[in-house]
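Structures given as structure tokens follow.
Every number in this text was worked out from the coordinates using simple rules, so none of it is lab data. Nothing here was measured: the structure is a model prediction, and the numbers come from that model. Cβ atoms are built from the backbone, for glycine too; each structure is taken alone.
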Structure I
Amino acid sequence: MDTRYNHKNRRKYNLKVHIVIVTKYRKKILKDSIAEDVKQYIEDIATEKGYEILAMETDKDHIHFLIGYDCTDCVANIVKIVKQKTTYLLWQKYSRYLSKCYWKKKIFWSDGYFACSIGEVSTATIQRYIETQG
């Protein structure tokens with residue numbers, strides 16, 4: 001059996017995407033416990049949704065992650081779920097601190113994102129790149 005591909009029902013696939021999301025206004029708040037919590041929340045979301053986190057690292061104002069996903073999923077929906085759930089959980093835990101950074105409403109991430117599909121050949125290169133962030 002070819003282990004390079006995932007098999008599910010009548011689907012055979014190997015989908016990976018490098019995603020970068022940025023804090024609103026590029027605020028440098030992804031540090032210490034907030035950075036660790038964001039990574040844990042994304043790991044939890046991945047487990048719940050059946051995604052595979054291959055690499056993940058934060059810098060002060062953004063996070064990179066390389067994720068494997070099912071061909072029935074959509075990158076835009078993955079980003080939407082990650083942004084919504086992490087924002088909700090971070091505001092529950094850090095509302096006092098975040099209300100000083102974002103005084104209008106409960107936001108955390110900027111509106112956009114970067115996503116780049118990768119071929120199997122460059123997985124190690126992308127992983128090394130993400131692991132050296134921060």
Structure II
Amino acid sequence: MSIIYEENSLPNVEDFFTLFESTGWNEEYGLDKYEFHRAMGNSRYMCAAYDGEKLVGFGRVISDGKLHALITEMIVLPEYQGRGIGKEILKMLTDVCVGAKIRDIQLFSAKGKAGFYEKYGFKRRPENAPGMEIKYKPGKPKH
């Protein structure tokens with residue numbers, strides 16, 4: 001297996017959406033493939049992993065470029081997990097943030113995956129730490 005990593009190159013819309021759908025996350029978001037593709041294109045930095053022509057992994061950074069960065073959409077196809085692909089993508093994403101001297105690097109961790117990120121220095125937020133979210137579905141205002 002020879003995995004090729006491409007930086008700041010948005011994958012093909014069909015292959016990209018197939019990778020995203022492998023996570024089950026879209027059951028909550030309800031994005032179509034073009035909405036998802038546009039959202040990923042608005043990233044500060046991204047990294048895609050390919051096995052030949054097949055997209056097998058992806059991760060991205062959303063950031064203000066100096067103070068905060070958020071690593072999100074860290075995805076590796078299930079049949080490719082455990083081969084170091086996620087580790088390499090995470091390293092590339094964090095290296096960019098560190099190189100830009102970003103002070104605070106955060107990430108979303110899928111359920112059951114926090115241990116993976118802890119191996120690379122990320123820490124879980126304490127129960128009393130700040131952090132909240134609100135989710136909106138298009139066309140359904142909360143107020």
Structure III
Amino acid sequence: MMFEKFGKISYVPNSKVAKFVEYLEEGKLTGTKCRKCGTLYVPPKADCVECLDDDMEWVELSGDCTLHTYTTIHASPAGFEDIAPYTLLVVDVKEGGRVMTWAEGIPEDELEIGMDLKLRVKTLDDGKLVYVAEKP
């Protein structure tokens with residue numbers, strides 16, 4: 001499985017964590033956990049930064065998260081002009097880790113730091129996969 005199916009624009013065609021995309025296709029959000037030291041990585045990593053081991057296992061996530069911070073992009077970078085303006089969120093995943101994602105169906109004036117959100121997989125019009133955060 002090639003990694004180019006993840007994200008609106010993917011600059012990485014191959015990855016040691018390409019299975020991440022297979023899980024997204026099944027509607028599952030996942031991270032990796034080091035079997036040696038127990039460190040959880042969201043988004044997934046193939047190698048543990050803490051103990052440098054490469055014995056990782058896949059862990060399915062609940063999707064539960066809280067809003068850490070956000071911003072609305074009005075002047076978008078190349079490739080994102082068709083969706084501007086859009087709101088980007090940084091969320092703390094319940095099981096551990098922090099990811100950047102789009103707000104889905106949440107007006108900016110309703111966003112509050114610390115609010116509970118839910119991550120879910122979304123398929124874009126071109127078939128690429130992303131995760132978005134919405135109200136639970």
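With Cα extents along the principal axes in Å coming out at 46, 37, 29, pick the structure among I, II, III it was computed from.
Matching structure: II.
Quick check: 0.7 is what I get for distance in nm of label points 7 Å out along Cα→Cβ at positions 28 and 108, calculated from one of I, II, III. Which structure matches?
The structure behind it is II.
Here mean projected area of the Cα convex hull in nm², for residues 44-115 alone was calculated and came to 6.6; which of the structures I, II, III was it taken from?
Among I, II, III, the structure yielding 6.6 for mean projected area of the Cα convex hull in nm², for residues 44-115 alone is III.
Also, quick follow-up: If helix-only ellipticity at 222 nm (-39500 (n - 2.57) for each DSSP H run of 4 or more, over all residues; to 500) comes out at -8000 when worked out from the coordinates, which of I, II, III was used?
This value belongs to structure II.
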